[in-house]
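A.B. asks: In what follows, structures are represented as C-alpha cells.
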Structure I
Amino acid sequence: MTTEWNDLIEAGNQAYENGKIPEAEVKFLAALEIAEKFGEEDHRLALSLNNLAAIYHAEGKYTMAEPLYQRALDLRVRIHGESHPDIALNHHNMAVLYSARRMYPVAEKHYKAALEMKEKLYGEQSEELLNTLTYYAQLMKVQNRLIDKQLLESRIKTIGVKDPLR
C-alpha cells in the first residue's frame, strides 16, 4: 500500500508539473483514498489532502480546496505540534486561497501565521520568507494599503541583498 501511495504521489506531482491538472487530480484522489487507511496520525494523509487541495485551488474550485487545506492543517498541527515547516506551508496555501476568494482579513491572518512561523524556524532574514512576503505584499496592494505594502517590499529587498563577503 505504501509503494502504491508513493507512486501515485509521484505521478500526481509529475502531472501537475507538466500542466496535466486533470490527470494530477485523478492520481491525488487515488492517493488520498489510500492515505485515509493509514489513519489520522499519519503525515501521508495530511500531504495527500494538501496536494488535492492544491489541485482544486489551481482549478478555481475554491470551495472544494478550503476544507481539504483546513483538514491538512489540523492534522499537521496534531502530528507535529504548533511549529513545523509543513504547517507554515499550509498557512501560506490557505492565505493564497483566501486572497483569491477576496476574503482578505482571513488571508492576512494566514499570511501572518505563515510568516511568524517561518521567522521562528528559519530566522528573520531567511530567504525562506520571500515567497510569503511577496504574496503578502500583493495582498496589501489589492487592499490599497500602500504603506504596509512598502514595508513588506522593503523587507523583501533587505533579505534579497546578499553579503558579497560570504
Structure II
Amino acid sequence: MPKKLSHYDPTGRATMVDVSAKAATKRTAEASAFVVLKPAVLKALPQNPKGDPLEVARLAGIMAAKRTSELIPMCHPLPLSHIDVTLRLCENGVVIHSKVTTTAVTGVEMEALVAASIAALTVYDMCKALDKGIEIREVVLERKSGGKSGDYVRAPKKLSHGK
C-alpha cells in the first residue's frame, strides 16, 4: 500500500497529526546545508565588521531550531534536549551541519532542517555586502533515528563542496 501524506484529513484539508497516542522516545535528526562563497568573500570573513559570521550563524541556527513550530504550521512544539550547529570553511564556501535531539512523541527532522537553513541564511546576511550572488545549496536531511518510521540515513552523494 502506498504511503499517504499525513498532514491531510480525508477531505484534503491540512491538519496537524494527532500524536497523543505515541510513546515518548529518544529521537535525533541531522541536516546539512552548503553556502557557496567566492574566494574574495572567504578571504574577507575574518575582517567582517558585523562580527564573526560563522559564530553568528551558529547561534542563529540554534535559536531557529527552538522556534520551528512557530515557523512551520503543522509542526508540534517539542522539548529539545540538545542542539548542535557547526560551520566549517572549505575552499568554495561554508559547510553547515546541525544535530537535534529530543525525548518526545514525534521526530525532530524539521528542527534540524530549520537550524541548517537559518544558519545558511545568516551566513548570507552577514556576507551579502560583499556579494549578492551567494548561493545556498543542498539543504538536506542527513539522518534520523527513533520513532515509528525507524532510522534513516541519506545515501552518500558527492556534493559540490567535496564533502
Structure III
Amino acid sequence: MNNQGLRLELFRESDVEIITPIMKRAFDEDFRIYLNKSTGGPPGYDNGDFLRKYALHAKSDSYKITRENTPIGAAIVWITASQINSLGCLFIDSELQNQGIGLTVWQYIERKYADTVMWKTETPGFSDRNHYFYVNKCGFKIVKIGLPQNGHPAMYYMEKRMS
C-alpha cells in the first residue's frame, strides 16, 4: 500500500509504546470535541493495555499505520471462517485526521479481505465524525443504537454487506 506514502505493517509488541500516545491523542480529541472533556477513551487506551489486549490478541489481525515511515495510527480487524468480519478499531493521529488517510486504510483492508461477506463495527453515539466516516465514506449502515449503560455512552452498531 503506497497511496499517500502509507503502509500497513503487522502490529508487534514493540509497537505498543509507539502507538499508545497516538491512540490517546485520537480518542482524547473526540472527547474534547463532543463531550468537552480533555481525556477519554475505552479502558486502557492511554496506557497500552487496550493495544496489548486487542492488537496483540492471537485471533486479531492488527496493523501499525505509517506514513513516510512515521507511525500515525493503527487498525485491528477480526477475521472469521464465516466471512462475517469485524473492524475492532481504526484510528489516525488527531493531527492528521480529515485528510483521507482513514478512508485509504479502510479501502486497503477491504481489498485485503476481499472474501468478506459482511463487515461489522461499533462506535460511540457521541462521535458524529465517526458516524459520518463509517456511513458516508465507508458505506456502513447503522443497524442498532444501544442505550447508555453504567456510565458508558450509547453505541452505534454498524454493518456493511459486501457485493
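None of the figures in this text is laboratory data; all of them are computed from the coordinates on show. The structure presented is a predicted model; accordingly, all values stated were derived computationally and were not measured. Cβ atoms are built from the backbone, for glycine too; each structure is taken alone.
A.B. asks: Out of I, II, III, choose the structure whose coordinates give FRET efficiency 1/(1 + (r/R0)^6) of positions 36 and 68 (r between Cβ atoms, R0 = 25 Å, to 0.05) equal to 0.50 when calculated.
C.D. replies: Working: I: 1.00; II: 0.50; III: 0.15.
Considering all the candidates, the number was obtained from II.
A.B. asks: Quick check for you: by relative contact order in percent (Cα under 8 Å, 6 or more apart), which of I, II, III is greatest?
C.D. replies: Sorting by relative contact order in percent (Cα under 8 Å, 6 or more apart) in descending order puts II first.
A.B. asks: Tell me which structure, out of I, II, III, gives 17.1, 52 once Rg and Dmax of the Cα atoms in Å is calculated.
C.D. replies: Working: I: 17.1, 52; II: 17.5, 56; III: 15.0, 43.
Clearly, the read-out refers to I.
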